[in-house]
Structure I
Amino acid sequence: MLSYEDARLKVIEVTAGLRRIPAREELKLQNSLGRILAQEIASDRDYPPFDRATRDGFALRAADCREAGAKLQVIGEIRAGGKFAKAVRAGECVQIMTGAAVPRGADAVVMIEHTRTGARENEVMIERVAETGMNIVPRGSESPAGDVLLRAATRIGYAEIAIAAQVGRTELEVYRKPRVAILSTGDEVVAVEAQPGPFEIRNSNGASLAAQAELAGAEAVPLGNAPDRIDELRQMIESGLREDALVLSGGVSMGKYDLVEEVLRGLGAEFFFDALAIRPGRPAVFGICRGKPVFGLPGNPVSTMVTFELLAVPAVDVLGGGDARPLPLLKAKLSRGVEQKAVLTHFLPAMLEWASGEATVSELPWQGSGDIATLARGNCFLVVHQSKLKLAAGEWVDVLPRRGLL
């Protein structure tokens, strides 16, 4: 069995070895959030395009304010976006607003809080020593014209949206989302809209995996459910292999009707691991078949969700033209002690909360890897590493957020 960390690295390594440059498409800027950039974005001019004041106050010559108490003549006012034609000379200053262009001759801005009205008309007393460059962002100091601000393969977040808007890009060239086929298996599984028999269950895995794929940045391609019969399973797997990746749930344990590995092997699959040292999610399979990454995940719903997050998400990142994002583990204080016996890394449904500026996490009582009702009452997984299975209240522990909730 591999640790989940080693398994994750293996997925990234193997998928990167298969990487083909994805197709590109152009999107409106407002529709590009979360996508992977397929082009460089450069500054169209200096930013800021002028020496910019960062505070409301008075623009002046630092040489006139080497001591507190200097009295200066106010020769005008500059608002953000406004023009000021005169130059500031010795003994003069200009009232200036945050974001406005610093006038010629001035080399410092003193905050208005550090001034008071003088005795004469249009006179101000500066109660603080001024230093050259005080409260000014120099022209081009954020990015000079032509500077590359965003590189290809960058994931587009709200800051990246702001940069693209700043340089006037109304459309962006991005990589096409990878298409991930989702196939559940098992004679006991029926469609979500069906009325299940007394020993049947609805296909919740197909729905949750499609949602996880979309959250990860893929286009989910639901294939429904395959029965535990080799011919039909093979046909549906071959259909899934037409996409960029295939994710199966169920049929990967040691039972008589667990046929996924057998069918994949018959299709020429190469396997890299078939078990993880975790709970839930131990019988997880990863391989390559016909040049496509294939994930065989356990059939119990919580196991399926955990293993998709650990294994499939980084593959989606790589197939989408970007780099694999790190696993988003957080730190929190354990509210109650936890002890596990199996020498595995455990992912336990939990609730992460913030109070008085501190993050705390509590394990939720649950009935095992089929208990999605408990998982839905929480917002994360408490991670109990196999190196330390007994944790006391108050210890700092790792927490894996449920993607999209935290």
Structure II
Amino acid sequence: MAHVAALTFEQARAEVLARVAALAPSPAVEAVPLYAAAGRVLAETVPADRDYPPEPRSMRDGFAIRSADAPGEFDVLGEVRAGEPCRFTVGPRQAVEIMTGATVPEGADAVVMIEHVHCEGQRLRVPQAVEAGANISPRGSSLAAGSPAIEAGTRLTPASVALLAAVGAARVPVYARPRVAILPTGDELVEVDETPAPWQIRNSNSHALAAQVRRAGGEPVALPPVRDRLEETVESLEEALTQDLVLLSGGVSAGKYDLVEQALARFGAEIYFDRVLIQPGQPCVFGRAGKTFFFGLPGNPASTFVCFEIFARAALDLLGGVRQPVLPFTLAALAEPFRHKPGLTRFLPARLEDGARIRPIPWGGSGDIRALALANCFLVADPDRPAYEAGELIRLLMAS
């Protein structure tokens, strides 16, 4: 199988997005109860069933008045609470005591907060001017009837579930979760409950990838580890390629027993890239065999984790119906100076402290699982920038 030129991080991610968006089949649609909708991707736009709010609503506890009458003295007609119809009409120098969320009476165009007035019995004094519209949510100001409440292709959060509940969506059309085959390779692997020999390691990548797949909205299908035998790899790949996406862990470097690309060639696989100018994760493979996309992820844990987050997760998002996958990049100030050898985009374990400062975590390379577990983000060092000073802003990729 012919190799292709190494890509930059940006080129490789663009390749994933373009290929999957163009060639992936449309995911199936299913209806789920609203309580089960969080984390799913909405398959059909849900419209507002009425104006929101359906009537002008008070944003504060206070008094509904005509703004033109303030400052001045007012007669209090009564009160209106949230959850009851308003039976009052406000005229000149009249007021209605109103609670947060209650319907604003006819004739009133402002609500003055209770903290800003003096009230004795049925007499109210407003000592200052009040702007028209103050503390009022106009009818339809949040959503107009028939307008989109939530667009198709949106991954639903607890807040969007609340909005769907508000517009009466008891069952929600969502895309089926993509099924993701996870296929670890290597003679050195043993199961988690086994005691490894000094030359063996426990199969941690399968469990980490399964957790990442679930968090990204997919259904992991964990297959048994494959030994470094070509025919065994081919047999396991045949099973894996029946799923919506395949994640292979290990076996993608240039070593004598790195057999993944040879095995993929048996299925007529097309390789879009097999090396990316990043650390960790340079020997990352992306391609397609038949109708199924696959990623050959490097075997070291940090490499596997990073390549999933920056490449495979984008493919999983698209397969699950997300319209525009995004990476959760942000900026933070370095807590200490940072140096690296230019030429690669580096995603290095780090901790975001107090939500403001980023501190690199000392690590022993891409096999250092402890450093990976201690990190809550990855420092992202640009390939043409060898040095950063303490206090400088640098990109970070959130890890959880």
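Please treat every number below as a calculation from the coordinates, not as lab data. The structure presented is a predicted model; accordingly, all values stated were derived computationally and were not measured. Cβ atoms are built from the backbone, for glycine too; each structure is taken alone.
Worth a mention:
- Origin of the derived value 0.98 (Rg/Rh (Cα atoms, Kirkwood Rh), for residues 340-379 alone; candidates I, II): II
- Ranked by distance in nm of label points 7 Å out along Cα→Cβ at positions 92 and 196, structures I, II are led by II, which has the greatest value.
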